[in-house]
Structure I
Amino acid sequence: MAENLTYKILREHLVSGELKPGSEIGIRIDQTLTQDATGTMAYLQLEALGVDRVKTELSVSYVDHNTLQGSFENADDHRYLQSVAARYGIYFSRPGNGICHQVHLERFGVPGKTLLGSDSHTPTGGGLGMLAIGAGGLDVAVAMAGGPFYLTAPAVLKVNLVGQLPPWVGAKDIILELLRRLSVKGGVGKVLEYGGPGVEHLSVPERATIANMGAELGATSSIFPSDENTRKFLKAQGREHQFRPLAADPGAPYDGEITVDLSSLAPLAACPHSPDAVKSIAEIGPIAVDQVAIGSCTNSSYRDLLLVAEILKGKVVHPRVSLVIAPGSRQVFLMLARSGALAELIASGARILESACGPCIGMGQAPPTRGISVRTFNRNFAGRSGTADASVYLTGPAAAAASALTGVLTDPRTLGEFPRFSEPERYLIDDRMIIAPPEDGRGVEIIRGPNIKPLPVQEPLPQRLEMTVLLKTGDNVTTDQIMPAGAKILPLRSNIPAIAQYVFAPLDDTFARRALETGSGLILGGENYGQGSSREHAALAPMYLGIKAVLAKSFARIHHANLVNFGILPLKFVDPADYQRLEQGDRLAIEDLHRQLEQKEITVLNKTKDFTFAVRHNLTPRLLEIVKAGGLLNYTKNKNSPSGDLS
């Protein structure tokens, strides 16, 4: 029977369940990646699982988020990450070596392999024909310990690309067009599988840009075929031996199809404050710009920055504009330097940042008050930039560079003839900033700074819950709003009692104090609750504050999994109209909870207003046992055999 590419890879890696959309399956994970914002907690969890060495084919620990060392915490955590990597058999990519997704694409990604990463943009690997999935750090820790990764078997949406991109229109415009059509909820429960004659005109870095921002659709993953362009990229990286041709079978079934005519696209921008608020740049008009930021895991490849250098060559940025550029990896940085392109960028007035995430996660370069920032990044949620009242527009690198020159949001087609260049036949290969682990790490001392606190663990789920509604939110609440990042807060990621003080701070700065005083709280959410980053702190810190359940109209995939992983009960309204009947401060009670959970539908009493209403869950029997145990760590340790084999 003909199969699509997604299900071919899933079938090769299936260890439990039935490959049918909507069913829970467990798959074997070949590779994992972590970054330092989520990695410290993931490795504390790996230590708690009691294994001697990771059991994956390859695991890599990257330092790319918290490289701004304003105090001791980040530097201490970097030492912890390096020592724990050596202890457990994990490659360590040092600070300055680059953004995890860019480096992994260059040096480690392999077509047909599964990759699980503690970062929501892990699907970047789909540009190489990998099935790459973002998850919470605890799921990644279990995979490193040899356990399967469980997910709902996805529906597969075929994205049929036809035609060829016109000059000045890029890969970013393709994914922005899909966001315009499908919205930030349009990919939930799906893998986007790209095909059609237009694919052959896209290089691997361009494909990676598209796969990267599939996360903004809420998709489980995105994947491209592994073809001649893939082989050329791997050959240029000195890894042609890892090439494997992969494609969907002729006549393969899909759960839906959408066609994008590349020749019809124009330069696009996502307007504040959502990646799906997409319009053409011509439609938006020449609004004045204060800042331009080029980089991030979406648009910091050598190809992207060569284009920017060509646009800026011989020119100077507008006097009103601050332009910052972050090469995505040390490889990109060195190649720009040796080609002379870096000199052109510097001569234009660009400020060159280190190869890290930086401004994308609010780690420096916050815009001015009420500023307009044009960024080649993947998210423009309100406040994510570090300035609460700034407006961020997301574009491709050509539009960003053009806007830096003119001082207004600019359609790059006004620049004239498009510069022509091709992918290099050979990338500069220097892996000295990647430290391989020793053969036996049992003698390695793990170094812990004073900011690394013990991992809080949830108690098993009681038979009765009585909870106060501590906060009522609207739709599309992001993990940035639940657990903000930025230079002030991210250094506390290893210290849950400290970072928990900032839970929901952008929405209600009294939340943490009220939650601790109440001791047993519930959050009311709207549609797509928890969209955005994979950061498990958005579940772990609320758990520490005493949150027992989240009741929402619908959940984003990764955050729903993280809630379960930390023993917080995710519930949905049976009748969405009940959302309007509930208010902050209401006291809710659930009796005989374990029995009701077995029935899927649960009766809740509003003790404050004296009425009952129905909620439900969509937890599989395995997920239900995890919640009852108080989370995945408790559940896994209970299930673990004396040999440490979690498979």
Structure II
Amino acid sequence: MAKTKLPFGTWPSTVTAATISEAIQIPEAAWSPDGKILVWLEEHSGQGILYAAALDGEDPRRITGDQSVRATVGYGGGNFTVGRDSVYFVERGGRIHAQSLGHGEAYPLTPAGMLCSSPVLSADGCWLAFVYEQEHQAGLAVVHAKGRQWPLKIAEGMDFYMHPVWDPAGVSLAWIAWQHPNMPWDGTRLFTVTMRESQEGPRPDAEPEAIAGGDREAVIQPEYSPDGKWLTYISDREGWFQIYRHDRTGAVPPLRLTDESAEFGGAAWQMGMRWYAWQSDSRSLVATRNKEGAVQVVRVDAEGGNVTPLTPAGSNYSTLIRPQVNQADGRVAMLAAGDGTPNRLIVLGGSPGVGPDRSKAPHVVRRSAREQTSPDDLTQIRAISWRSESGQAVHGLFAAPRNARSYCEGAPPVIVQIHGGPTSQAYRTWRPDLQYFTSRGYAFLDINHRGSSGYGRAYREQLREQWGVLDVEDAISGLRYVGAQGWADPSRGAIRGGSAGGYTVLRALTLHPDAFKAGVCMYGISDLFSLARETHKFEAHYLDSLIGPLPHTADRYRERSPLFSAERIRAPIIIFQGEEDRVVPPSQSARIVASLKARGIPHEYHSYAGEGHGFRKNETVRACLEATERFLLTHLVYA
């Protein structure tokens, strides 16, 4: 096919905002205890719906009604669990509901006003343990799976709880908890307790015992082995998230099963996040290994820690996450994606104790998108690294423009993307926004600045009290690096980000007014004082580590708040905001917009009713992408 020479940024593309906005999200999946049914959650324009299939030729069927399945403790997650004949889910209002896998209507198990998350069913199917928040207090509770009584609170006193799990006998419970000002990647503790039966239901037999973790050790995802002998967990005590095995008899000290410069866990931004699962014979685990932004599936020997790849041979998946092992037949359900492959729910065939068969192609259960775009219009993403001005290593991902019908000579304009968090990570995975812009002729640089997850605790902690400094430095040095390599034109760079990434956008445009030609800010933070005062409980003390504790570092808060130096912004900027955002309230954007308007700086402000922190509605996603494209054409391509 002959190509037409067109300016970068103007290439006609088959990756459209309409097809991107129509895609569904698939955040979670789980097997029924007998392994006969797979249940998964789909998000359609903000509506959470559960589906189920037997994977024996049966078509997927919707099993929830009008309720939107969506837990809202913290940033959500931990939405449902599956029993022998029922699924237990959290609807958007916070209540746990029971829904038959066969027929009938869902009914509530917990009262209104109690926000619930992470339900987990006891081995006998009688009791659900779950995380709750009520009147700003957090804890663990149990409720009868048939709704025969109100919940019993079984643990409280810590600021946050996460990931409750029963042992196979149903007599012990383990969970993660932590206190302000820590975040779950700073320091958590793993607790266990023996439960006893009472007339009211299961109750702790003694005070919970902390068996791992601390203020400077992050422990996540406890799991009991199917035979009940071991309790495994993930810890970053040695600098990387690794899997550990705890002998429940106490006869031997904890054993580290993995030992690599790679992450077998990650920052627990949401409830219910999973990085590994036991196989039914208790001899090995199926786990995920994150290295340089790619996440692959591996088998971990529970005795000696030998790690072997399980990613299907010839697979084009660069990220495989959230494994769920079928305890009956060894199959593994996972969420999978690749540079040019939209998100899918897949099942890897296998056998108990052996794990997935790498020689067989995985079964695709559900596709998130139509997958009709030509591969020739999709770019490849590669991991890169460079040195900061102070000589420190910085990591990122780079994608060059690609289009089957268009070309241009010279260096393309570049979008420098800043992820949220800021303790998050950009992955080598399906990125529809990246493909949208690269197929139109933009280069795309995803910055995993110092402070990002995925590169060990030392890298993550470099951002302590340095937010608004190192992230900005790394964005600038990244722009210069891709320019020096000839991959992009640094004089035509736009900086783009949402939430914490939006803060870095505003901060960069005030600190370095001439570094970027344009800015794209989505629900970004402009006033650190207001953020510390108004944000939700999960991040109420996050700034203590990112900036410093108040009131002692008030001068630092003021100096690093873009609002108080907004007069330095000279580059055109487009700002997007959800009107119901409780993490970064609309006032954060409105005050920046007022300054831009008063000084006549070219800008656009788009606010969306019914949207919170992160856009979910199809029409919002589409409008945001299309507005950004028009804005960049005006201020980056044709300026």
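If you work out distance in nm of label points 7 Å out along Cα→Cβ at positions 80 and 264 for I, II, which one comes out largest? Once distance in nm of label points 7 Å out along Cα→Cβ at positions 80 and 264 is worked out for each structure, I has the highest. Here mean count of other Cβ atoms within 10 Å over residues 136-143 was calculated and came to 29.8; which of the structures I, II was it taken from? The structure behind it is I. Looking at FRET efficiency 1/(1 + (r/R0)^6) of positions 408 and 576 (r between Cβ atoms, R0 = 41 Å, to 0.05) for structures I, II, the greatest value goes to II.
For helix-only ellipticity at 222 nm (-39500 (n - 2.57) for each DSSP H run of 4 or more, over all residues; to 500), the calculated result is -4000, so let me know which of I, II that is. Answer for the origin of the read-out: II. For the read-out mean count of other Cβ atoms within 10 Å over residues 40-47, a value of 18.1 was computed from one structure; give its label from I, II. Value 18.1 for mean count of other Cβ atoms within 10 Å over residues 40-47 corresponds to II out of I, II. If FRET efficiency 1/(1 + (r/R0)^6) of positions 16 and 552 (r between Cβ atoms, R0 = 41 Å, to 0.05) computes to 0.90, which of I, II did it come from? Value 0.90 for FRET efficiency 1/(1 + (r/R0)^6) of positions 16 and 552 (r between Cβ atoms, R0 = 41 Å, to 0.05) corresponds to I out of I, II.
When relative contact order in percent (Cα under 8 Å, 6 or more apart) is worked out for each of I, II, structure I gives the greatest result.
Every read-out reported here was derived from the displayed coordinates using simple, explicitly stated rules and does not represent laboratory data. Owing to the predicted nature of the structure, the values given are computational and were not obtained by experimental measurement. Cβ atoms are built from the backbone, for glycine too; each structure is taken alone.
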